[in-house]
Structure 1
Amino acid sequence: MFIGALLILTWLVLLLRYPAKALPISLSALFGLGLVALWVVWLDNREASQLARLELRLSYAPQDCPADRPLRVQMNNGNDVPLVELNWRIAAYAPGDTVNLAENTYSAPRYRGPGELQAGATWQECLPLPPLRAGYRPQTLEFRAERMQGSFAN
């Protein structure tokens, strides 16, 4: 923090002492910084829109899945580009409630996508349940994917 304050103070002194030379350099640096910020915002919006086109459905299906992995995930890649990597957390909600009943502890399972999923392709897998708060049964809950982070091929 000291170095940042020293740099700002030095810049202000140079701007006041030599305005003819420091002002064009400052404006071009500000323009370059603005371009970098615009690029980062554009990439973030592009990733968010690509993640929004992923269709991810979670359902409790003990009859179709093994006993140790009763949560069925079905994913459809609605993008024009392949999905390279995807991570998410699973939240559990009682119908009509907004309190997450899944305990996200350190020992909770980590959920990952299929690796590379081509554009328009679907993927289906059975996953383990996250640890639930005491007193709740999984068949009465709705499961949702939250905190999705992914990358797509260019």
Structure 2
Amino acid sequence: MKKYNKVAVGGTFDKFHKGHETLISTAFEVADNVLIGITSDDFVKSKKHDIEPCNIRIKRLKKLVEKYDTNYEIKEINDVYGSADTDPDLDAIVVSHETETTALDINNIRVNNGLNPLDIIVIEWVLAADGVPISSTRIRKGEIDKKGNIL
């Protein structure tokens, strides 16, 4: 039996890489139900670089998660909290070190709204061949590929 009933995970999931896959797989390993928040096209308009359209990012996520025998929902989000700050059914949130402070903010909002704080599961960095974390930014710059190989 899994540890949690419902866990949230979220992101832009642009230039989908091994770090994203670890984030998602961790959520599926610990929960019976997974809520995946993916940033909407409107939300990412403020980014300095081009982000793949949301429908393409969602299709890629669906292809990845169909291998899990777990209930899931993919939901477009328009801010960094998605529905994690208001969903009373959530038990935990899976984040990277990069987004851990957002999870702490979510818990503050939840407590102020009379909801239980979420357990925060922080995944370790997934490192590229050079020992530096894999990131969409590094992929976009042409430093590494999506598996962390140096280019």
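Bear in mind these aren't lab numbers, they're just calculated from the coordinates by the rules spelled out. For clarity, every value in this text was computed on a predicted model and none was experimentally measured. Cβ atoms are built from the backbone, for glycine too; each structure is taken alone.
Starting from the value 95: which structure in 1, 2 was volume of the Cα convex hull per residue in Å³, for residues 15-94 alone calculated from?
Details: 1: 171; 2: 95.
Computing volume of the Cα convex hull per residue in Å³, for residues 15-94 alone on every structure in 1, 2 gives 95 only for 2.
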Test item: Rg and Dmax of the Cα atoms in Å calculated as 23.9, 77, pick one of 1, 2: 1
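Upon calculation of mean count of other Cβ atoms within 10 Å over residues 39-46 from the atomic coordinates, which of the structures 1, 2 produces 10.1?
The value was obtained from structure 1.
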Given 0.9 for distance in nm of label points 7 Å out along Cα→Cβ at positions 7 and 103, calculated: source structure among 1, 2: 2
If helix-only ellipticity at 222 nm (-39500 (n - 2.57) for each DSSP H run of 4 or more, over all residues; to 500) is computed and equals -9000, the structure in 1, 2: 2
For mean count of other Cβ atoms within 10 Å over residues 31-38 computed as 9.8, the structure of 1, 2 it came from: 1
Test item: distance in nm of label points 7 Å out along Cα→Cβ at positions 23 and 143 calculated as 1.7, pick one of 1, 2: 2
Answer label among 1, 2 for the case where distance in nm of label points 7 Å out along Cα→Cβ at positions 47 and 71, calculated from the coordinates, equals 2.3: 1
When FRET efficiency 1/(1 + (r/R0)^6) of positions 79 and 127 (r between Cβ atoms, R0 = 25 Å, to 0.05) is computed for each of 1, 2, the largest belongs to: 1
